Structure 1
Amino acid sequence: MGSAYETPLNSRYASREMLYLFSPDRKFRNWRRLWIALAEAERELGLPITEAQIQELRDHADEIDYKSADAHEREVRHDVMAHILAYGDQCPTARGIIHLGATSCYVGDNTDLMLMAEGLDLLRARLLSVVAELSDFAERYRAVPTLGFTHFQPAQPVTVGKRATLWIEDLLSDLDDLDHVRSGILLLGSKGTTGTQASFLELFDGDHAKVRELDRRIAKKMGYPGVVPVSGQTYSRKTDFRVLSVLSGIAQSAHRFSNDIRLLQHLKEIEEPFEEKQVGSSAMPYKRNPMRCERIASLSRYVMADLMNPAMTAATQWFERTLDDSANKRISVPEAFLSVDAVLSLYRNVAGGLVVNRSVIRRHLAEELPFMATENILMQAVKRGGDRQVLHERIRVHSMKAGATVKVNGLPNDLIERLAADPAFGMGREELDALLDPSLHIGRCPEQVDEYLEEVVKPVLERNKDVLDARTPELRV
C-alpha cells in the first residue's frame, strides 16, 4: 500500500489497455514519433537535414531516458523542452534539428488528438461487445412475458427480450455519435506559435506550397487523413467537448441500464452475476447487492459531471492561446476515458451473466394480470350483448374492492372470482382464466424483437465483427 493518493481508476477500475493508452510512456513515445515525422517531412521538402540525423532519432525513439528528462525539467521548468534536451543528449548529431520550427503544441496537441482517437476506437470495440451480449439476451428471452412498468407502476406486459432492445437502442445511438466524432478527428499539424505557420514559412523561404505540404506529410506519416484547416496555437477545445459528449452519452445509456437492473433485482426478477464466494454485505451475510450495477451508475455519474470541464474550458479560451486549459485537460479527458472503459467492461460482464428468475416474473405477472385483462374481458362481455358503460362501471367497482383486498388485507387478488360471480358478465371462471394467458397481452413484442435484431442490430454486428472485443472483461475488484 502506498503512502500517496492514487486514483482508483488506476488501481481498481480501468483496463490495462486504457491505462497504458493515457500513460506518460505512451505520450512521450508519441512525441518522439512526431519529432521524427517532422524531421522526415522537412528533409523531404528540402531542408538541410541528413538521413543520418533522422536515423539517429529513429534508433533512440523507444529509449526514453526519464531520469534525464526529469533532471532537465527541474532546471528549465518546461516539460516539452526537457524532453527535447533529453532526446538531444541521446542523439547528439540530430540535436540541432529536433522540434525545428515547432511549438510545444506540435507534440502536445497532436498527441492528445491521437490518444483521444485511439481511445474512441478502444471504447467502440467495448460498446459493440456489450451490444452483442444484449442481442443474445434479447433473442433468448424474446417471448418471455414480464410486467411492463410506467412510473414504476405495473402497466401492460412486455417481454424480457423486448425490454433489452431498449438498452441496445440507446447504445446504437451512442455508436452513431462516436463514429461521427471519431471520423472528424484530424491532427493539429504544424501550425506554429499563433497558428500562422510563420516559423515554417521562414524555414522554407516563403514557399507557401511547401508549408502546406509539410502539414499533409506529417498527417500521412502519423496515419491521419489531414489536419485542421485553421487554428490558433492549439486545436479548438470544442473538440474535447465533442469527444467527452460521446463519452457522457455512453455513460447515460449505461446508467439507465444499471438502474433497470437494480430495480429488477429488488423485485427478484432479474439479477446481475453473483460469484460463489462473493460477499454482499459485511454485516448482513444473506444480502446479494447489485454491486456491479451500482458501480456502473457511480462511474457514469462521474463522467456526466466531468463533461462540464471541457465545456467551460472551450468557453474560456482567449484568442490564439491560453494555458488555463492544460491542467484541467490532463485530468478531465483521460479520466473520462478511463471511467467509460470501466463502465463498458462492467456493462458487458453484467449483460453476459444476467440471471432471469422466471418463476418470480410469472408470479408478479399473475398478481397484476387480472387488472390488465379487464379490457379484454369487457370486450368479450359486450360481444355477448352487454352494455359497455354498465360493464365498465361494474369492473371499476370490482377492481377497487379487489385492490383493497390486496393492499389493506394482504390477501391475493380476487378480481377474477368477483367477475365470475357477477351475472352481468355471463362468464365462468374457466373462461375468464383463459383470458389471463400472458401471451395474449404482450402485443407484438416477440415480433418486434425479431425484426429489430434482424434489421438493425445484426447488420451492425456483422459489419463490425472484426473489431468485436472477444476477451472476457477483467473485473479487478
Structure 2
Amino acid sequence: MKQDRHFVFSVYIILPTVVLLLLLHFLIIPTKKPSKIDDLIFDLSEIDERGYLIALTDHNTFNYYAYRGRVMGFQYDILRLFAAHINVPLRIIVENDFEKSVHHLQSGNCDIIATYITVDKDRKKLFDYTTPVMQTQQVLVQRRPKHRLDTTHVNSVLELAGKTVFVKSKTSYHRRLLNLSDEIGDTIHIVDNSDFSTEMLIRQVAKGRIDYTVADIHVARLNAKYYPNLDVTLPISFEQNIAWAVRKNTPELLHALDTFLDGFIYSRHYNALLHRYFYSYSQVRISRSAYASTRGNRISIYDDYLKKYSERINWDWRLLASLMYQESRFNPYAVSHAGAFGLMQLMPVTAEKYNIDSTSTAEEQIKAGVMYLEWLDQQLKSKVYCDIERKKFIIASYNVGLGHVADAQRLAEKFGRDPQLWFNNVDYYILHKSNPKYLNASVVRHGSIIGRETYRMTRQVWERYLHYLNLYED
C-alpha cells in the first residue's frame, strides 16, 4: 500500500514538475543555433577529395559561351587551366546576378566566383579577393554626336547632371554612378535594369532606344568595333582591379589561385587570351553569329536532325551534339587516319551494316550513327543498369568497342571498384589496360589497348555536354 502511494506521488507530482522544468529550460535558455553560412569550411583538400572544382561565371560573349559547339571564354579558359594546375576536372555554374553569385559561394554551391568583380573595400567583408586577373576602367557608352550642337552627347562627367543612365542591376556600374552623382553635386537618374545584360544595354544605345549606359572599357571598345556609331571615350572612373572571389575561410584555395595567377598573368598565353577575347575583330563576328550560344539555341546546322534522331534512343540532343562535335567537329567530309568517315565517324565495316558510305547525306550519316548507338545500348542494358551511367559506357564503346569495355568492367569488379560506374571506376581500367598487372588478369579476354584516347574522349564528350546544358535550352 505504501509503495502504491509512492508510485502515485511520482506519477502525479514529480513527473509533471520535471516536464515543466524541461519546458522552462527550452523556453528560457536558447538552443544552439545552426552554424552560419560563413562557417562552411570546404577548402582545397576537400575539393580534391570531392574530385572536381566548381566555379561560377556568367554567360556572355567574354566570360563563357559556345560557338559552333566549341566552349570558350576568357574566364572559362583561365579556370580550365587552373583546374588542370590542381589536377581536378572543372564544373561550371552560370549566374548573371551578382548577389545570387555571392550566395552560391557562401552556401557552398561553388568554390570560386570568376566574373568581372571590381575590387573594393566594402566587398572584402563578404569574401576574399584573388590576385587581380586584369585591370579595367569604366566608361560611358553613348552615340557619336550627329552634329556640333547635339545636346545628347556628353563631353564631360559634369554634363551627366540630369541625364538618365541605364545599367545592369547590382553591379559596380551602379555604385560608381551613385558616387559620381555626389562628386558632381547633382542628380544622375540611374535606371537599374535586371532584365538586360551589359552587352544588351550597349546594343540598346547603338540602336537609339536609350542614350547612355556604362561598361568596362575592354567590353565597350570591342562592341564599338561592331557598332561604329558608338562613342566609348569618356572615362567615369580611375583604373580598377578585377579579381575572382573565394570564401574567407579557404586559405589553401586562395593560396593556390594566387600562386597560379601570379605566374600566369605575365605569360604569353595570358596575353594571347586578352587579344583573342577583347581586341580581335573576329571576336565581334563570333559574338554576333547565330551559332554563338549568347545569340540563340543553335549548336550546328544539323540541330534539327540531332533533335529528331536523339528521340529514337532517348538521348538529350545536346549529348548527341557533343559526341558529334568530338567525332567530326560537324564536318560531314571528315576522314580519320583509321578510315572512319563522316559526321559520326563510323568505320567502313560498321557503316556498311547501316547502308551508308562517304557519299551519304548528313541526315543519313546521323541516322546511321544513332542506329549504332541504339545497338550498343541494347548490348549494355543487362550490364549497366543506370540509364545515365550506361550512356557513358555507350560513348566509350562507340570509340573502342564493347569487348574492351567489358574487360574493363570485369577488372573493376576484380580489383574492388564499381563496375556500374564509368568515371574513376571502369575508365581507370580502360586507361591502364595495357599494364601487365591488369592485362594478364584472367578476366581479360580482348587483349591490350592504349586506352588514353577512350579515357580522354569519354570525359571530353561528357564535360562538353554539361557545358551545353548550361548554355543551350532543351
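Thinking of 1, 2, which structure, once helix-only ellipticity at 222 nm (-39500 (n - 2.57) for each DSSP H run of 4 or more, over all residues; to 500) is computed, gives back -13500?
Numbers: 1: -20000; 2: -13500.
The structure behind it is 2.
When volume of the Cα convex hull per residue in Å³ is compared over structures 1, 2, which one is greatest? All intermediate terms of the calculation are to be shown ahead of the outcome.
On the way: 1: 202; 2: 259.
When volume of the Cα convex hull per residue in Å³ is calculated for 1, 2, structure 2 comes out on top.
Who wins on mean count of other Cβ atoms within 10 Å over residues 101-108 among 1, 2, i.e. which is largest?
On the way: 1: 21.6; 2: 18.0.
Largest value of mean count of other Cβ atoms within 10 Å over residues 101-108: 1.
Could you tell me which structure in 1, 2 was used to calculate distance in nm of label points 7 Å out along Cα→Cβ at positions 349 and 413 as 3.7? Before the final figure, lay out the partial values.
Details: 1: 3.7; 2: 2.6.
The correct label is 1.
Out of 1, 2, choose the structure whose coordinates give relative contact order in percent (Cα under 8 Å, 6 or more apart) equal to 19 when calculated.
Numbers: 1: 19; 2: 14.
The read-out comes from structure 1.
Out of 1, 2, which structure matches 42, 29, 16 when semi-axes √(5λ) of the Cα gyration tensor in Å, for residues 221-452 alone is calculated?
2
Here, each number is a calculation from the coordinates, and none is a lab measurement. As the structure is a computational prediction, the values presented were derived from the model and not from experiment. Cβ atoms are built from the backbone, for glycine too; each structure is taken alone.
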